[in-house]
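J.: Given below, in the form of structure tokens, are the structures.
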Structure 1
Amino acid sequence: MAGHATMILTAVPPNVRHALTRWMIEPAAGVFVGCVSARVREKLWAVVEEETHGGWALLIHPDDTEQGFSIRSHGTDRRHIVDMDGIQLVALPAQHLDNPIVP
């Protein structure tokens, strides 16, 4: 059964984007959305992991978790996905938390 998947990519080679556009649409630059089988999703993610040299990628897809979805990331970004007792959260480095933006 197919499920929705979203991938967000930054600074990746054009061949990665091209591979994704065969199965997904790109409604905004670097944002790919589609309804693909788990097998296709995993094959696309393998391409992303193998070819994302110096870039960053995020995958969000439905999963049998408390939240109803799973998040995976690959590459270098200041945000990191952390698992806290089965709940996935986004963590920022401490330096960003110590300097909040004040209007």
Structure 2
Amino acid sequence: MNRIYSVLALLVGLLGVSLFIISYQNESMFMLVIGALMLVLGILLTVFIMTMNLYNKDQEFDSEGLKKQGLTIMNCKSCSTENVLEDKYCRKCGEELEE
């Protein structure tokens, strides 16, 4: 799904650049403004998509990789979510983790 949004952001940015070129050739201020808006929209979409990808990556929990690093994995007594004991607090409910 993210690939579709990335392509959409790229197309919007390319449309903005194309409108810039057309506005230069036709000496049209209207096309220049629309091109600038489309370019800014493409950039904002790209930044938003990259931010959401980072957020989703941050939500992943690789218990095997964490165990290989020597960290202790345990379940929260309150919500039963897997956590790293060394974090001190549950990543979902915020309860203090106890051994």
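J.: On distance in nm of label points 7 Å out along Cα→Cβ at positions 5 and 37, which of the structures labelled 1, 2 is highest?
T.: Going through 1, 2 one by one, distance in nm of label points 7 Å out along Cα→Cβ at positions 5 and 37 peaks for structure 2.
J.: A value of -7500 was computed for helix-only ellipticity at 222 nm (-39500 (n - 2.57) for each DSSP H run of 4 or more, over all residues; to 500); which of 1, 2 is the source structure?
T.: The value was obtained from structure 1.
J.: Given a computed value of 7.1 for distance in nm of label points 7 Å out along Cα→Cβ at positions 29 and 85, which structure among 1, 2 does it belong to? Write out the running numbers ahead of the final one.
T.: Values: 1: 4.2; 2: 7.1.
Going label by label, the one that fits is 2.
J.: When relative contact order in percent (Cα under 8 Å, 6 or more apart) is compared over structures 1, 2, which one is greatest? Mind dumping the intermediate values first?
T.: Numbers: 1: 25; 2: 17.
Top value of relative contact order in percent (Cα under 8 Å, 6 or more apart), among 1, 2, belongs to structure 1.
J.: When Kirkwood radius over Cα pairs in Å, for residues 21-60 alone is computed for each of 1, 2, which one produces 11.9?
T.: This value belongs to structure 2.
J.: Suppose you compute Cα Rg over 2.2 N^0.38 Å for every structure in 1, 2: which one lands on 1.83?
T.: Answer for the origin of the read-out: 2.
J.: Matching task: 2.1 is the computed value of distance in nm of label points 7 Å out along Cα→Cβ at positions 53 and 69. Pick the structure from 1, 2.
T.: Working: 1: 3.1; 2: 2.1.
Traced to structure 2.
Values in this text are rule-based calculations from the coordinates and carry no lab data. In this text the structure is predicted, and so the values were computed from the model without any measurement. Cβ atoms are built from the backbone, for glycine too; each structure is taken alone.
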